[in-house]
Structure P
Amino acid sequence: MKHRKYIGDFTFLDDGKGGKFKAIQLGGPSGGCLPESLLDLPADYESVGKTGAIMGSGGMIVIDETNCMVDVARFFLAFTAEESCGKCTPCRVGTKVLLQKLEDICAGKGQEGDIELLEDLCRDIIGSSLCGLGQTAPNPVLTTIKYFRDEYEAHIRDKKCPALVCKPLITYGIDPDKCTGCTRCAKICPAGAITGEPKAVHVLDQEKCTKCGACFETCRFEAITRE
């Protein structure tokens, strides 16, 4: 009897960083993203199709907790929008509207009702596009909304990116209990947003901060916070 393959059966390369498993993206740019709870899903066209994703060529990408699912959807949609031949309006215009809406959400400009708007637009594009590209391009959006809706809500309602990926939604600060006044963060800040005397607690000016993350990377005392 032939062994039936499951998504969780496949072996994936480990980058050595030890990130916790979050999702698996399969089927190429027009595929979809599935959560850890579906790792026991049979890896066949029918089973995967029922989830809202597609098998496509069978390629799979493992996504860990350091990735933002809204940004993941934006990344793949950017590719399909660029690849549209432009023959039919739903694909040519619809994918660009979807992309702009995702970019707005990642930039902290999301509004109540955007999730429902995305879902409606995705269904319209799928139902009226002439070819397979337009009919599958919305899959990354629909599957991330279906399985990771909480991340969309956090971006829109709380103006926060849970994975700390979307820069406009990240806020950096300085923990006064950990800051030693070593001045490393002040010296490396390209915007001059951090000030303070040596051996004294430093201060970060939120209006000047460009959210580049240089201070976070250089601090040796874990005094730089981000949320």
Structure Q
Amino acid sequence: MQKNTTFTDEYIQKVFDKNEEKFKAKDKHPKMLCITYGCQANVHDSEKISGLLGEMGYEACESEEEAGIIVYNTCCVRENAENKVFGHLGQVKKPKELNKDLKIVVCGCMVQQDTIIEKMKESYRFVDIIFGTFNLHRLPELLYSSMETGSQIIDIWKDAEEIVDDLPAIRQHKFKASVNIMHGCDNFCSYCIVPYVRGRERSRTPESIIKEIEGLAKSGVV
């Protein structure tokens, strides 16, 4: 089943309005930084995260010092990838203490694991938002809630039947792009964690796939 993005658009506008009000006097835009670990699926998810943040009024930057929101899109295939995430989080704890407006977001495959969530709750209370692989489209709502309450928000889904299409994306390259035709996997291979962190196989409709490809072709992707 596929789902429209009307609800997402509502919260995009709410966050945009809050940012506009806050930064209008300073005559500048808030900055975003999305740091990606792992496979091509994570890279594609980060393009959508950047697209959502762009719609909410954020501009891309290159360093954590400039950013008003930092997103760590995580991987759990190798322990080394998890250690890198925790290392980065340790480095931004002090900047977060000095700048209460800075938003720290951790998402992706790593946080689909219960042990990681418990560790985050215990040792990384300064992280503002934690969400997994099934609810990327809810980032605008989660960010708005974080802005309103100032509380840590954890929103982990264990599964999802629907696929949310038509999310904005900021592509890494102008000439090439990845297009999902399905999400998840039904093959529970002994060496692979994908079905556990990205769920069972869910296919997109041919119409939505073709629509995305046509849009990419019009934008210059070859």
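For distance in nm of label points 7 Å out along Cα→Cβ at positions 93 and 173, which of the structures P, Q scores highest?
Going through P, Q one by one, distance in nm of label points 7 Å out along Cα→Cβ at positions 93 and 173 peaks for structure P.
Can you say which of P, Q returns 144 when volume of the Cα convex hull per residue in Å³ is computed?
Traced to structure P.
As an exercise: distance in nm of label points 7 Å out along Cα→Cβ at positions 21 and 53, calculated from one structure in P, Q, equals 1.1. Which structure is it? All intermediate terms of the calculation are to be shown ahead of the outcome.
Working: P: 1.1; Q: 2.3.
Traced to structure P.
P, Q: which one has helix-only ellipticity at 222 nm (-39500 (n - 2.57) for each DSSP H run of 4 or more, over all residues; to 500), as calculated, at -9500?
P
Which structure, out of P, Q, was relative contact order in percent (Cα under 8 Å, 6 or more apart) calculated from, if the result is 22?
Traced to structure Q.
Taking mean projected area of the Cα convex hull in nm², for residues 125-204 alone as the quantity of interest, name the structure among P, Q where it is greatest.
Numbers: P: 8.5; Q: 7.4.
When mean projected area of the Cα convex hull in nm², for residues 125-204 alone is computed for each of P, Q, structure P gives the biggest number.
When mean count of other Cβ atoms within 10 Å over residues 45-52 is computed for each of P, Q, which one produces 14.9? Before the final figure, lay out the partial values.
Details: P: 14.9; Q: 22.1.
Attributed to the structure labelled P.
All of the numbers you see were taken from the coordinates with simple rules; none came from a lab. Please read these numbers as outputs of a predicted model, since none were measured by experiment. Cβ atoms are built from the backbone, for glycine too; each structure is taken alone.
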